[in-house]
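Participant: Scrolling down, you'll hit the structures one after another.
Readers should treat all values here as calculations from the given coordinates under stated rules, not as data from a laboratory. Bear in mind the structure is a predicted one, so any value in this text is a computation, not a measurement.
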Structure I
Amino acid sequence: MHVVLVTLKVKPDQRPQFLTAVEEDATCSVRDEPGCLRFEAFQSTTDPDTYHLVEVYRDEQAVAAHGETAHYARWAKASNEFLAEPLTVAQTRDVLPLALPS
């Protein structure tokens with residue numbers, strides 16, 4: 001699996017717009033992209049304007065396909081309005097897939 005970790009800082013007055021845009025991107029990603037296995041957003045407990053996105057894809061090709069979608073293009077355009085500073089992206093892969101017993 002290929003995991004993309006994104007950290008971003010949102011302008012305080014743009015939080016509602018960010019949440020709408022990230023929800024649309026996440027929903028479309030998991031619904032419309034067979035290679036997108038998971039897409040989650042987390043808000044920092046120490047800074048309400050800092051968010052972390054965790055996007056899990058089947059492989060690097062699925063990550064590349066995500067970047068070509070219409071919903072990603074909408075996200076990228078909208079992000080110009082709500083980002084307080086450039087976001088950071090870490091491309092990773094799983095090395096210890098551990099799950100709790102059911």
Structure II
Amino acid sequence: METIAFRMVLNPGMRDEYQRRHREIWPELVDALHNAGLRDYQIFLDDASHHLFAILTRTADHSMERLPELAVMRKWWDYMADIVQTAPDHTPLQQPLIPVFELQHPFN
């Protein structure tokens with residue numbers, strides 16, 4: 001398993017809407033993410049800067065790079081484009097984060 005993290009930017013005043021949409025995430029999108037090898041996925045918000053911090057684990061044989069080819073992924077990005085910063089094609093703008101520290105339980 002590999003852990004990665006990235007940052008996105010939420011439009012001001014959209015926290016409640018962002019949370020609502022994720023509470024109602026489409027089952028077919030959840031299936032697509034799991035099928036692509038995502039296992040744990042969490043998103044946190046820095047309310048002062050509107051930055052979203054995402055962290056996920058993925059399997060060694062993941063296929064995340066193919067997610068943009070899926071209709072359900074493109075549909076989700078279109079759905080979210082009014083509340084997060086995106087490229088013109090509605091792909092979320094993501095800034096990869098570089099790991100600089102990790103503390104693991106000694107029994108791992």
Structure III
Amino acid sequence: MKGGAMTFATIRAWGNSKGLIIPKQICDMLGLAAGDRVSIKPNAKNSAIEIAPMKRKYTRDKVLTAEDVFSGWSGAYSLPDDLRGPASRGEECSWGEPVGKEIW
């Protein structure tokens with residue numbers, strides 16, 4: 001699809017609202033992804049709707065893995081205190097006596 005080529009979509013019911021699916025080629029061209037916010041501006045004079053991407057607070061070109069996040073880190077790892085007790089080994093642990101209206 002070239003920059004100015006026209007494409008078509010169908011408005012569909014979506015609960016009490018209406019939804020419009022933006023074709024993949026247009027999303028790719030504008031760098032849009034699921035979850036991105038857009039502004040919608042109606043123009044009653046010429047019966048048009050302007051949809052524009054909202055400015056992102058950040059951009060990320062790559063999905064980070066744990067290896068990416070911790071690359072170059074040479075510290076030792078130890079479990080946090082709250083993961084060292086019997087519950088971390090699948091054993092039963094006591095939560096104490098009821099103090100409210102818990103159902104036991």
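Participant: One of I, II, III was used to compute helix-only ellipticity at 222 nm (-39500 (n - 2.57) for each DSSP H run of 4 or more, over all residues; to 500), and the result was -7500. Which label is that?
Facilitator: Corresponding structure: II.
Participant: Given a value of 11 for relative contact order in percent (Cα under 8 Å, 6 or more apart), point me to the structure among I, II, III it was derived from.
Facilitator: So the calculation was done on III.
Participant: Of the structures labelled I, II, III, one was used to calculate P(r) over Cα pairs in 5 Å bins from 0, in percent, giving 2, 13, 22, 25, 18, 12, 6, 2, 0. Name it.
Facilitator: Computing P(r) over Cα pairs in 5 Å bins from 0, in percent on every structure in I, II, III gives 2, 13, 22, 25, 18, 12, 6, 2, 0 only for I.
Participant: Okay, moving on. If you rank structures I, II, III by Rg/Rh (Cα atoms, Kirkwood Rh), for residues 52-91 alone, which sits at the top with the largest value?
Facilitator: III
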